[in-house]
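Asks: Structures follow.
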Structure I
Amino acid sequence: MLPSYDYIVAGAGTAGCVLANRLSEDPNRTVLLLEAGPRPRSLWVDMPAGVSRLIFPGPHNWGFHTEPEPELRNRRVYAPRGRGLGGSSLINGMAFFRGHPQDYEEWRAMGLEGWGWDDLLPLFKKLERRDAARSAQRGTSGELQICDPLYVHGSTREFMQSVQALGIPFNPDFNDGGPDGVGLIQFNIAAGVRHSADKAFLYPVLGKRPNLTVLTDAQVARVLLDEQRTATGLEIRVGGRLAQVNARREVILSAGAFGSPQILLNSGIGAPDTLQQAGIPVRHALPGVGRNLQDHMYIHHTFGCDAESSLNADFRGVRAMMHGVRYLLAKQGPLTTGASQACVFMRSSDAVTRPDLQICFRPVSWAFTPNGTMEIGRNPELTVSVCNLRPKSRGRVTVAGGDPFAAPKIHANYLSTSWDRDVAVKSVRHVRSIFQHQPLKQRVSAELAPGPRAQSDDEILDYVRNTAQSMHHWAGSCRMGRDADAVVDAELRVHGVRGLRVADCSVIPNIVSANTNAVSFVVGEKAAALIP
């Protein structure tokens, strides 16, 4: 038996790091932060361009896959998740978009008081440090450093010009008002180094707060419940052995859109039929656990271009070594930023009231090799990814049963609605229209993918089914709400269980119209404000 704590936070990911920081501000509270992975120590974690290495399974990446996806030719789609202090903020693209204000107003309209745009804006401002802020909408004194890309390639600027040639306006700040138009992506990067959740919220207070304990390499098996359905602690595996740790006040699950429902199900909290199929005794019937899973699926495009427009040659051979030295010595050059430096938020059709497509541009191309690595293209090429920001398809997370530490079973259920299939086809046509405008048009020699064979709606959809991948923006599997299928209420308390909350992207009822990095931070901030 390990010592008891007032609060136990299970998962030191994005939300968990924020939550542990805020809870431990009160010296009269004792807080235990558990993390299944290690403390990260890697150049690839620090270097923003290191995401190209971190995307693969390894010490900091669980490397999950979905179950066969029926609408994607039964392909198993890769689903990386962060592992270690910082969670997915260790391995993601660092793009920082709050999302559209209307996203949050829709949450409020569902009866989720306290989750509207006006409620969350002060929390977004509280956590961020935006040095170049020129608007009252932005924060300037928070822990998380937000910056524009330190390096912008010339073809990135030409992409933005071609988008503007379509009549789409330039947006100087996607986080001031809402993501609409074309502009540069903002990142949580500090002086050329990835500013992950652990760097921003954990390390500055470790050793300074004796009431905060962090335990790494400690994986949660299940929540401990008493006969009154009160969470009393957690069963964990640490050092190869099972142990119990007790919470005097509350247990908070921050294990992510896969991990949090997995822990609940392994604890006997979920739909009775799901639990019975897994051989898990039912402790509390809660049918929504693991359901409502959402993600942004992306469609990849590749264009051949002139040598000047692509970075491919810079990331191979001697040039790559020179960029590496430049980064190590001066924190300058293309290794200081994520792969995408600019994007456009636009509408797929006149039927939608706010942007529902995100198109990200990259002056580089790559291919995944059979031995599980990424190889930069040998010819000069540009790439674009486009995703449907508000998919209607819903998936689920289940467990195999027996072993609580086995990988969760992930069913994304991509393209399961006619709406999503229609938007997928339209999105490809929108990408093509951008490349038909100058100055990009004169730079491009050929569309390599989807390519000339994908012209009709059916041909385009066939390409999508064969190639579409995950943007890794998983959310919704422990949905907030007031109805019978909701898992937590507006204060993030698990329905029907005392002393247990969930605080991560799994609680999001509808996925935001942007990357989920920023909202993960604000969920942790909001949870801290809710917990007495």
Structure II
Amino acid sequence: MNKEMLKPVERYGLFELKLKDLGETDLVAGCAVFENENKQIQVSAFRNKRNEYIVRFMPDREGTWNYHISIDGNEIQGTFECVANQGKNHGRVITKGHHFQYEDGEKFIPFGTTAYAWIHQTAELRKKTIETLADSPFNKIRMCVFPKSMPYNTNDPDCYPFKKKADGTWDVYDPDPVFWEKLDKSIEDLMNLGIEADLILFHPYDRWGFAELSQHDSLIYLEYCITRLSAYRNLWWSLANEYEILYSKALSDWNEYGELLFKKDIYGHLRAVHNILDPFPKRTWLTHCSIQSSEINKIPVWRKEYDLPILIDECGYEGDLPYPWGSLTAFEMAHRFWWSICRGGFCTHGETYHREDEVLWWAKGGELYGESEKRIEFLKELLYTLPGEWQMPEYQGTNPNLDEQDEKAVREAKLFQKALDHADKVTKENFMAYTTPMKIEGEGYSLEYFGHIRPAYIDLNLKEKTEYKVEIIDTWEMIRQTAAEKACGKMRIKLPAKEGIALLVSRVGMWQG
């Protein structure tokens, strides 16, 4: 029996032990039990390469952890100290109501980006991607395990997740360690930057046969992913990109994948399924909604339907491609972030400017060339100064032309409500979205975004005995201008009558920014 004392590991850090010269051949093997006082956690080892297995574990408590590993007739015992987490290490991201936060209680607001196949590029390009991310506002990135085949994704990677059988098909029981060690390093590099790896497990844009894996092989692959990767704190599981057009997979298959992740991932990383048509149906194992849609006004509808955080993970990309999804202006990309936030959700960025070398950020990473990034950073910095969690007002069903000074109009308000109730569901939702302000509210503040609407003024109705600071925010110019230092009661605020204006009203004395 071997026994050893290993170097300390931070809380939420990665414990790793390599086991060599074993006779074991299974992909996932053995039993490793970790104990700290009255807490006991069991994991398995995974095969990394011939005659080498690895045990990984993420401790969530400070103090002494003892471990006992049983594999291939060998018994291995040891101890390590778990020390306090520090720096950018706040543990996993978890959900809290319609919001997210880190495991240690720190605030987390997702500001994601997209570089689907960045890990399948050259070492030089991967390094450039990490350098770009380090200097960006993004704290989450959508990325694929499997390589991608579509316009601007025509190159073949230098290695693949599995080796091939004699008949040329993929052997999920023979993972290529070159690929998996590259994926490990990519996730670790992101972790060191404090960036979440939103890992897409399946997608339809394929010319190598990964989208056609049988259900049996898909489950073997998933269990290997879970065993190998789940000890990384910065991991999210995205079961699919555009799940509906993986035509070989039925809804029951996706349910089986979700259940497997729910049961086998002992750390409980976030789980979602990205769509192309409609959001994935509500399931108990979903932790949040990952939605492709430009109908951002539907966020409140989805919040009510799912009662989960709503992430618009694909609303289009800033760029100039000849595709509707890849030709948003920088203003529109930034606008959709503000729009999503002020409708009670969150948004994800992507960039698709044509380049002759085909190195587009959305596809391969590299460098960012657009103008939305700095505007997104401006919004992020603002939101991180707001205390607590915000909520959004319920959608309103009132006549937008109602004159509250007109007694007859007030009496007829109920008749208007009756007419609205008789409208079909989509018409009613669209009307209520149109007439309800894009606004979030927290303890002592409100943030309203006017988007493409260009009002010349707004009438405020503030508390009489409380003083508020009123700021006009130009989201494109990234300017905050004070309109009133100590506002209270009813007052009119002049606005610039241009697109992309927001209004922040904060109680005097609470503002920390």
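Taken together, the values in this text are just the output of simple stated rules run on the coordinates, not laboratory data. Predicted, not measured: the structure shown is a model, and the values here were computed from it. Cβ atoms are built from the backbone, for glycine too; each structure is taken alone.
Asks: For which of the structures I, II does the calculation of Cα extents along the principal axes in Å, for residues 75-346 alone return 67, 45, 45?
Replies: I
Asks: Comparing structures I, II by FRET efficiency 1/(1 + (r/R0)^6) of positions 275 and 363 (r between Cβ atoms, R0 = 25 Å, to 0.05), which one has the largest value?
Replies: Between I, II, the highest calculated value is found for II.
Asks: A further question on this structure: If Rg/Rh (Cα atoms, Kirkwood Rh) is computed to be 1.02, which of I, II is the source?
Replies: The structure behind it is II.
Asks: I've got another one for you. As an exercise: Cα Rg over 2.2 N^0.38 Å, for residues 235-426 alone, calculated from one structure in I, II, equals 1.26. Which structure is it?
Replies: The read-out comes from structure II.
Asks: Please state which of the structures I, II yields 16.8 when mean count of other Cβ atoms within 10 Å over residues 227-234 is computed from it.
Replies: I
Asks: Which structure, out of I, II, was relative contact order in percent (Cα under 8 Å, 6 or more apart) derived from, given a value of 22?
Replies: Among I, II, the structure yielding 22 for relative contact order in percent (Cα under 8 Å, 6 or more apart) is I.
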